[in-house]
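Below are structures written as structure tokens.
All of the numbers you see were taken from the coordinates with simple rules; none came from a lab. Keep in mind that what you see is a predicted model, and the values were worked out from it rather than measured. Cβ atoms are built from the backbone, for glycine too; each structure is taken alone.
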Structure 1
């Protein structure tokens, strides 16, 4: 019996240590997510703290179970800081002027941003659209309160036709696109490529040959491989404690180092695997090609030509824009981005070439389902939206963010929200209603 006890005691201690390590990893993700989301909502979007806590943070942190009640969030507006804590584990997010909120920084915080300066009244919802729009905002019976559609806009032939919001969101509210940032990053690299400032076919090892502390990279790995999610890097897009993506987004001061430091699981170009790490690494290479702060480049090369006034592109603690996830725009400016992509597809944009955009919405051999191009999701053979045009393409982000471009209909649809995991966004039904209205048009 004594021998058994001697054997069990160290095993029990190891189990307790492993459990503590796992729990601590979960808590680090929880406080990082909570601090970052509340900070950006309050200081960038201008939303009430209670709204983002109840609609975003608490539903996403429900995985904590009974520990959720111990999660504390404190906002200090005059210092530009949000602190989240859970059983001794803390995270601070700081609002930086012009760069939104950043985790893991000691920089001084700034006051909240002014709301976007939008004063003109939109079209609202024409009578013939009422039923379809109401359905898009309606909560499913199986999960009431979990759809959370916040904004829905439709533009046809460059004209805003439908615009609806759910309080407290308005036309002036900057909303997070999450992974729609990937579509923007592809666009920004396309613009920089057109100007001859970066060669996306060049190996990453050569592009970053003068960058400090870059790990050894596969000599065949290029920027295009990263944008097309076919880098072959062994980065796993699973949102759990200690995973690659949560370590990158919530604990790493220089996020790009996480994917850059991971080994190759496949040769570049062979295997499609959706990876925020790929785009974060691509963002670092893009930023290295600039001769100025990235926000100055975006303001001149992207915001000014499109007439936007709301874009905020957030950085990590090292100053690199988090190209996978952290851009905020009003719904109307997200619509402007979609119109740019529509115009480029037709070859009528002076900002982005038709060649780059068309190449960005072609399925790669590495993706057998034909669902992804270069920063954009595709509808090859109806893979995403059955019954809708095959050449439809879209930007998509966590919690139900969509900018859908339908070239043959000259139409852009924007849907933004805080939709819970496993809950239908209603986007497919809305697009089918749009198709029906087109078939009934005179």
Structure 2
């Protein structure tokens, strides 16, 4: 890519370079183990850090607990801007290309390549940290996507287990007269449209002729929108917000909404909070498009961030790779309250830890079905998703449009047309070249 289409990347590569060089110079005469500062907010990180420090002599982790995602994001932006006290490893709070465009990430191609060549991570996981053939941060992978249905309610109304999205729509139509919604589409959460687009093999961004191409009107996007539009038009979905989590979980528990696209990390929350429907749910394969040639699930990965300005890139990469691939790290992430380990979504074989993430009571006598469903979803994961340089702002606009679409104020086609225009114009305003628009 050249010209204006390179500006976002060139700027990101330039910002903070002097911070890195200066910081490295300051540590040339340091003795003893290298200390890598690690910011994260997830539960039970401390035992993982302790395990690393116990098993490593030349590098040690200094863990700085963060209150939450926004706190870490704000703190990192301030540190990088100031060029001081920049941590070396940070739990992800955004997409790698967008964070790179902000000038927040280090180029760790040299440091990460030996691990990539050893096939420590899946190709799908690596894609999430790759921009123009270089690596920025370390793969953290994705949790597998599948569905859980309230089988008791499905059986009560004589509805077969859905295998396609058409089946979901048909189930919703049959359940509607009984006051039961087939799915929930929260007004602030367009992830269903995102995931359906990925499952169709599409992306809203691509690179063509050294410029960004925007694809909200692509066949894959249209295919995804058609599913959502049928769900909305038939009035078979709820719009319960995620902002009041206890109320949402209580709603799910009442048997009034019976199909939940989900992932491994969500299961313990349902196990803990469901009362009425505990044991009624069944894990099933994620519904497919009726014309799908092969079984696929969306698997867009995350990253463990290596910030620009980190003075110890090799050691930071070592730490982040260990956190996301080491058996010691995964074993140390065990949560006694749930009996589960952190999902090792970046490695080729997560099977040793799969059963631990399946709650004891949520699926009742169908619990044994969960492991093959999860492993099938893991193996079928695809990541066609490309994140553009303005995706953070685009996603906020998408949230507003989604809220209108799922409440029938605009159509999904109008949403796609608006987002196409908005995204193209926003890229052009930022001086980024756009192809075919």
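A value of 16.4, 56 was derived for Rg and Dmax of the Cα atoms in Å, for residues 147-298 alone; which structure in 1, 2 was it taken from? That value comes from structure 2.
Calculating relative contact order in percent (Cα under 8 Å, 6 or more apart) for structures 1, 2 picks out 2 as the one with the greatest value. When mean count of other Cβ atoms within 10 Å over residues 51-58 is computed across structures 1, 2, the figure 18.6 traces back to 1. Computing P(r) over Cα pairs in 20 Å bins from 0, in percent across structures 1, 2 gives 24, 56, 20, 1 for structure 2. Which structure, out of 1, 2, was helix-only ellipticity at 222 nm (-39500 (n - 2.57) for each DSSP H run of 4 or more, over all residues; to 500) derived from, given a value of -9500? Of the structures listed, the value fits 1. Give the label, chosen from 1, 2, of the structure having the highest value of mean count of other Cβ atoms within 10 Å over residues 123-130. Checked 1, 2; max of mean count of other Cβ atoms within 10 Å over residues 123-130 sits with 2.
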